[in-house]
Structure 1
Amino acid sequence: MKKSIWILGLTLVLFFIFGLNAHAQHKEVTEPVTTTWHATAKVLPLEEGRLYMSYEALGVNVNDTGEGLFHNSTSRVLGAMIIEKGIYKDERGWGVFNLQNGDKVFYSYTNAGEVKPGGIGIAKVTFTFTGGTGKCAGIQGGFEGTRYSIRPVLEGVGQSYNKGNIKYKLQ
């Protein structure tokens, strides 16, 4: 009898220890998203076929499932790149997602791609979360996807959309 009580007690202690550890682990969440962008740019020609461009872009993010932390969030970014003969490998920038609950998620990004006359192009997009506020403080993860630049409705404005997945863990 004493031996079975001792085994039961040890089992409960081990379950308690390992159960707390499993509960403390935060699972990774994946949200399939589409973000539409409106950008204004400043362009500096450097030489034939080469230019420097800085820009500010405003975006609206929609989770493809109609729900999630980033669904209906807005975003603002500041970025820059050098475009040489329609190719860019060094686009960099920083941004913030403004979530519906008032929290913010900060990120940096790097992109590489191609742009054709008329602003049409495609790029590989990678965001890395650098921090957040409220329940997003300590967020880890980011976004990987593709940006599709389309012919804009107005001259001097860039329009595009990103498709991909946001993956994150909350602390």
Structure 2
Amino acid sequence: MYIAKHGLESYAPETFGKAEELFRMAQSEAGKDRPVAATHIVEALALYDATIKEGFGKKIEEKKLLADAARARADAEKAKVAEKAGYAAAEAAYSDARKFFTSSLFPEALAGYEKATAGFDEAAKIAAERRVAAEVAMERANQAIRSTEERLNAIDEEISKVDGAAQ
């Protein structure tokens, strides 16, 4: 069943429960009163449809929040600049997910937000690694500068001693 395949019953338990109850009632009435059974089926189908919309709406909102949090982490790491391609791909997946949701393509919207989350997380990771590498390189450069300054100071002292002894 589509609802179970996507785990939607837990996102809309009341609606799903009512749909299941109506479906069972339709089954029990099928041999006795077909018009009543048909009415129950129609009502159950409407509630199954509502379960799908409500369930996917909540499930997609969860995935969107995860993608938003991943985007915030990527933004904190300046991934939009440090990992342009990865960030742009994640942003495109996020945009596609919104379009899919608007078009009621719910499984595709879920997949889009999941892809966006993974992309933002990867972009944040790469940006953080690049930042750390840059910080290490800057520290090495600063150490080299300090070492050079120390050598220059030592040379200046030596020159001063030689000039002082020559006078």
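No value in this document is a laboratory result; all are computed from the given coordinates. This one's a predicted model, so the numbers in the text were calculated from it and none came from an experiment. Cβ atoms are built from the backbone, for glycine too; each structure is taken alone.
Identify the structure, out of 1, 2, from whose coordinates distance in nm of label points 7 Å out along Cα→Cβ at positions 49 and 97 was calculated to give 3.9. The value was obtained from structure 1.
Which structure, out of 1, 2, was helix-only ellipticity at 222 nm (-39500 (n - 2.57) for each DSSP H run of 4 or more, over all residues; to 500) derived from, given a value of -4500? Corresponding structure: 1. Determine which structure produced the value 10, 33, 25, 14, 7, 6, 4, 2, 0 for P(r) over Cα pairs in 10 Å bins from 0, in percent, calculated from the coordinates; the candidates are 1, 2. Answer for the origin of the read-out: 1. Sorting 1, 2 by mean count of other Cβ atoms within 10 Å over residues 41-48 from high to low puts 2 first, with the largest value.
In terms of distance in nm of label points 7 Å out along Cα→Cβ at positions 57 and 113, the structure with the greatest value among 1, 2 is 2. Look at distance in nm of label points 7 Å out along Cα→Cβ at positions 105 and 137 for each of 1, 2: the largest one is in 2.
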